[in-house]
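Please go over the structures that come below.
Coordinate-derived values only; no laboratory data. This structure is a prediction, so every number in the text was calculated from the model and none was measured. Cβ atoms are built from the backbone, for glycine too; each structure is taken alone.
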Structure 1
Amino acid sequence: MEQKYNLSFTAGGLMPGESTALAAVYLQQADWTAAKAVVLDHNLFQTRTESTARRKLRELIPRLSTLTHEQLQLIVSGSISEQRTLLWLSVCKRNTILKDFACMVVREKYLTLDLRIRTTDFEHFLDSQSVWHAELEKLTANTRTKLATVTMRMLREAELVDSEGIIQPTLMSSELAQVIRNDDRSWFEVFPMGLNNIPGGVA
């Protein structure tokens with residue numbers, strides 16, 4: 001059996017506003033605990049209750065901490081498109097199940113010109129992966145539906161899928177491609193794009 005999938009991402013979508021605010025504070029503080037305290041003290045997430053902010057932080061800090069310093073800088077200073085692309089990268093780094101779905105299903109469908117993605121594609125993916133991940137066999141129908149729904153929501157928020165479920169090719173700026181290349185070239189594979197479309201190439 002492979003390492004168990006982390007299924008905690010049902011807590012929310014990409015949360016771009018909160019992610020950008022948290023990344024900016026972390027770049028100032030250079031410490032996630034200190035950044036968390038600043039977010040809570042100043043209610044930077046603008047939540048009604050502190051418990052809601054803490055719940056979001058529990059999901060966002062593990063995500064953003066997977067990114068490199070220059071990736072975090074680009075989330076704060078880059079375009080909305082660059083920001084959302086990097087936030088998708090962060091959830092794939094944090095949640096192997098999303099990485100596998102992005103590589104095995106979304107990118108593969110794009111490369112074979114099967115451009116529509118549905119929640120049933122995620123359901124079929126769960127079935128196929130349950131051979132190696134016994135934890136998936138224990139999921140209730142409601143949890144499976146929620147995982148599929150949140151995954152589709154994040155794909156739309158990351159601009160990888162449009163409102164009709166049509167896969168959209170990722171168009172990267174040179175700077176965005178560089179911060180991913182400097183990290184690990186294999187991460188290009190979580191995006192629907194041909195490797196020959198990467199500015200500057202893969203190497």
Structure 2
Amino acid sequence: MEFTVKFSPIGKRVMENRPRLLLDIARKAGVGLKSLCGGKSKCGKCKVMVNPANEPTAVERKLFTQDEIDEGYRLACRTTVREDTQVYVPPSSVTEEQKLQIWGKEIKVKPSPLVRKFFLRLPRVTLSDTRSYLQRIKEELKRKYNVKVESADSKVLNIIGPTLRGSDWSITAIVRGSEIIGVEHGNRTKESLGMAIDLGTSKIAFYLVDLLTGE
């Protein structure tokens with residue numbers, strides 16, 4: 001038997017023909033519910049109000065107050081839907097990508113990461129040019145990008161030569177402040193990712209961030 005699941009105040013609905021976890025239904029509908037624990041019922045972030053609501057589980061009784069349970073609050077990762085259901089998604093349960101319930105003015109901020117990448121095409125080594133690999137990179141960074149580098153990580157010094165020779169003398173230098181912390185083959189300047197880590201009192205959350213766009 002078909003049934004409908006409606007999500008408010010987002011205004012989305014989805015049809016189902018078999019019992020499914022509410023978290024999976026939300027994903028199918030494009031409703032971004034937080035699930036930092038991956039649906040293992042540990043983080044409590046996928047909190048929603050469900051009508052009609054299932055009998056609360058032991059985990060939900062531990063996470064929610066009795067008033068919240070009476071109001072129909074449940075974990076989407078613990079709720080199996082079998083009939084027409086209304087789901088209210090509180091703002092605190094919506095992922096950052098969905099900002100439908102956030103009041104205020106969104107300000108565009110241009111990313112300014114501490115770690116930057118620069119593509120370099122260096123001249124080949126000749127008998128008349130005795131500069132070290134590092135010196136060549138430092139001078140090219142200054143000449144092409146006006147970036148002054150003073151040092152390089154010890155691990156980088158060991159791989160500069162093989163990387164240059166293996167990529168036809170075209171590399172991407174990874175710079176943090178005035179230090180080269182990495183080199184990559186070819187032009188990898190469009191691939192720059194960082195990891196944001198949120199250390200809570202009982203949980204650790206990781207967010208992969210594009211350092212070029214901020215997404």
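Determine which structure produced the value -16000 for helix-only ellipticity at 222 nm (-39500 (n - 2.57) for each DSSP H run of 4 or more, over all residues; to 500), calculated from the coordinates; the candidates are 1, 2. Structure of origin is 1.
For the read-out distance in nm of label points 7 Å out along Cα→Cβ at positions 40 and 176, a value of 3.4 was computed from one structure; give its label from 1, 2. Don't skip to the answer; put the middle values down first.
Details: 1: 3.4; 2: 2.8.
Value 3.4 for distance in nm of label points 7 Å out along Cα→Cβ at positions 40 and 176 corresponds to 1 out of 1, 2.
Taking relative contact order in percent (Cα under 8 Å, 6 or more apart) as the criterion, the top-ranked structure out of 1, 2 is 1, with the highest value.
Where does the value 4.5 come from, among 1, 2, when distance in nm of label points 7 Å out along Cα→Cβ at positions 64 and 112 is the thing being computed? Structure 2 accounts for this read-out.
Taking Kirkwood radius over Cα pairs in Å from the coordinates of each of 1, 2, which one would give 17.6? Derived from the structure labelled 1. Out of 1, 2, choose the structure whose coordinates give distance in nm of label points 7 Å out along Cα→Cβ at positions 88 and 192 equal to 0.8 when calculated. Source structure for this number: 1. If mean count of other Cβ atoms within 10 Å over residues 24-31 is computed to be 15.2, which of 1, 2 is the source? It was calculated from structure 1.
Looking at mean count of other Cβ atoms within 10 Å over residues 48-55 for structures 1, 2, the greatest value goes to 2.
If distance in nm of label points 7 Å out along Cα→Cβ at positions 144 and 168 is calculated from each of 1, 2, which structure is the one that comes out at 1.4? Value 1.4 for distance in nm of label points 7 Å out along Cα→Cβ at positions 144 and 168 corresponds to 2 out of 1, 2.
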